[in-house]
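S.K.: In what follows, structures are represented as structure tokens.
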Structure I
Amino acid sequence: MPTLSVTVHDERAYLATLRRGSQGFAESYIDEWWDTDDLTGVVRSVMRGVDPMLSKLDWWTAKLLGPLTLWHRRQRPTKDHDLRNVRAHYDLPGELYEVMLDPTMLYSCALFGEDPFDLEGAQIAKMERICSALELNESDHLLEIGTGWGGFAIYAATTRGCRVTTTTISENQCATARARVAAAGLSDRITVLDCDYRDLTGTYDKLVSIEMIEAVDWRLHDTFFAACAERLKPDGLMLLQAITIEDRSFDRAKFADDFIKTLVFPGGCLPSVGSIRRSVASVTDLVVLDTFEFGEHYATTLRRWWERFDAGWDAVAPEGFGEGFRRLWKLYLCYCEAAFLERHIGDVQMLLAGPKRRLAPEE
């Protein structure tokens, strides 16, 4: 690790971090109480040396907030809770995402080849791997849980000729995805729903969900996978792409409110590979066929996003979104980049099959 330089402008930053863990660390940065020319490097250093302390502070803060908070934590989130949480992040002004993301408008880990700067090519490579893993073809009807801005649905329908039904509860994403589908001339093949995954009906040949499960509370993981299994035909295939936390950290993270949960992704929850497998085995008859881990590519993805966001900020900064918001998003993206580099979190594509799916004989 190279030598790092941190300039403290306000000594309250020390006490804020000690008292409030990662939230104090983040808020003191947002308030410009300290600064550095290598934010990712500083966060990596914190994760290596101080993160266990910050994690314990986050956990104890959660435990000591009183009976009312603990009662609240035992309650299963409702559909209204999920709607508010999703819209708090994804219904930000669209131009922010248009600047940050590449033309595919994919807000998930890319799969880079030799060129670490070709973000669009890396996102296409990721989509191609998913389509190939699902063995998508023109006779398939694919269900996508978590539309985003429609990028994967458009790619799958264009390259494989399949029908796609895709759903989101983000008002802005739904409207944007429908407009993009219409502009691509694919309205006859792609249906964009504004529907909670629990309210879907029918069965589908294939199912995909790309980094949507992080918005599903841990108490609803069984509900989510049971719903997926119910929608998938018995001989179907499902691909789940998920940001994951270490198995040993999952139980702590369920109750800890770090700054990302509080300030960026309300209600967010990272599963672990082990928790996914346990939930799938507990409530479905799906079989895990393959797990592909490519978390190191997320660090590069995040770096490209921040570079694009920073370069385009002055041109698109919406009214009411000032320097504090820009610093929040810089910390969010750099914090996540550091977490992937330190392997505290990862990213997986997990391929699952229905109980009647049979392998093709080798030629």
Structure II
Amino acid sequence: MAQRLKTDWILFLTVLALVCFGLVMVYSASSFIAELKYHVSSTHFFVRQLGWAVVSFGLLLYCMRRDYREWNDPKIAFACLGVVMLLLVVVYVMDSQSHRWLKAGPFSMQPSELAKPALALFLAFFLCRRMDAINERHTLGPIAVAVSVMGLAVAIADFGTAVVLVATTVAVMFVAGIEKKYLVACGVLGLLLGAAFIAMKPYRLMRAIDFVDKDHKLLAKLDPKGRILQYAHETASTSDPGYQQRQSKIAVGSGGFTGVGLMESKQKLLYLPEAHTDFIYGIIGEETGFLGGALLIVAFGVLLWRGIRTFVRANDSFGRYLALSVTVCVVLQAFLNMSVVLGIAPNKGIPLPFISSGGSSLLSTLLMMGMLLSVSEHAG
């Protein structure tokens, strides 16, 4: 007798609502600049996002109906990592400027986004086999190597995604029971590598300096000759790296409690650059106010709740850690993005899941939600 599947309708409908809301906000945030800046139809970014949404939601439904236990296979786990690494190498060679985009005619995507579901599968696969020896070198070594190689490959061009990957791994390993001394060691190593990758790109260093020492008073004491600041300005796209965050906070503050209304944002009129991508939460705050911004946070809170619920209810280690990895990755990225927009964290170039314009991000996010819904449906 076939197993009767039990869909988590709260999770499913929350995901659907977020995607639909994202489409509305992409149109609202991009319609003006599409015509004025890019000289295309006002619906250009909306139509492109809608196309990705249809394809990605189809993939979600496919994954949702598949039994997640079929993915508990070394061929799948290592093949996914291998494909992502290969694509990262290819895009590094083909995109000689930003090392981010894989393009074929009108089609383009960011392979770094695919690292998220690939890592979730790998962590779940590996942990379910090594749970009894989580603190042994034969467990920690392979995970450290796999995550480090992928994180370093991603960080070359997409530091924000690398931060999400590493933070997700640390959170999952903490729940799995890794000893504190290893977490401390990972934290120190992560900070050192993070500092190195920030210093490697002058524009990243400029963002960090502006966030930590806006008036450059401390930097002037540490570097009286101004060599660090001179280096940081080498490839900076603007002499004011904090401009976007200030404009986004103005947008959020202008919205008040209920917002100025859909399509009525002033900040998207070229005051807030690329308002339909990483800083779209600022437009949400302006047009829907505190109420709309808070409801969006609640929606991600629902995802966290249902993800943790699935983690607790799953009856096998693979399902538990797959649900946990996916949930942490998506929710962590969402709150990092909103923290950047509100000026709580330095700018990292992280899209807001489900909402920001970007097909690769939407595809990756809905693929992971399909995995989570599959665990929810088939476990228990």
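S.K.: Which of the displayed structures (I, II) returns the greatest value of mean count of other Cβ atoms within 10 Å over residues 280-287 on calculation?
M.R.: II
S.K.: If mean count of other Cβ atoms within 10 Å over residues 112-119 comes out at 25.4 when worked out from the coordinates, which of I, II was used?
M.R.: II
S.K.: Still on this model: Figure out for me which of the structures I, II the number 20 belongs to, where relative contact order in percent (Cα under 8 Å, 6 or more apart) was derived from the coordinates. Write down the numbers at each step before the final one.
M.R.: Values: I: 20; II: 28.
Structure I accounts for this read-out.
S.K.: Sticking with this structure for a sec: Given -15500 as the derived value for helix-only ellipticity at 222 nm (-39500 (n - 2.57) for each DSSP H run of 4 or more, over all residues; to 500), which of the supplied structures I, II does it correspond to?
M.R.: I
S.K.: Once distance in nm of label points 7 Å out along Cα→Cβ at positions 24 and 264 is calculated for every structure in I, II, which label goes with the largest value?
M.R.: On the way: I: 2.1; II: 1.5.
Looking at the calculated values, the largest one is I.
S.K.: Tell me which structure, out of I, II, gives 4.2 once distance in nm of label points 7 Å out along Cα→Cβ at positions 32 and 272 is calculated. Walk me through the numbers before you get to the answer.
M.R.: Working: I: 4.2; II: 1.0.
Matching structure: I.
Rule-based calculations on the coordinates, nothing more; no lab input. In this text the structure is predicted, and so the values were computed from the model without any measurement. Cβ atoms are built from the backbone, for glycine too; each structure is taken alone.
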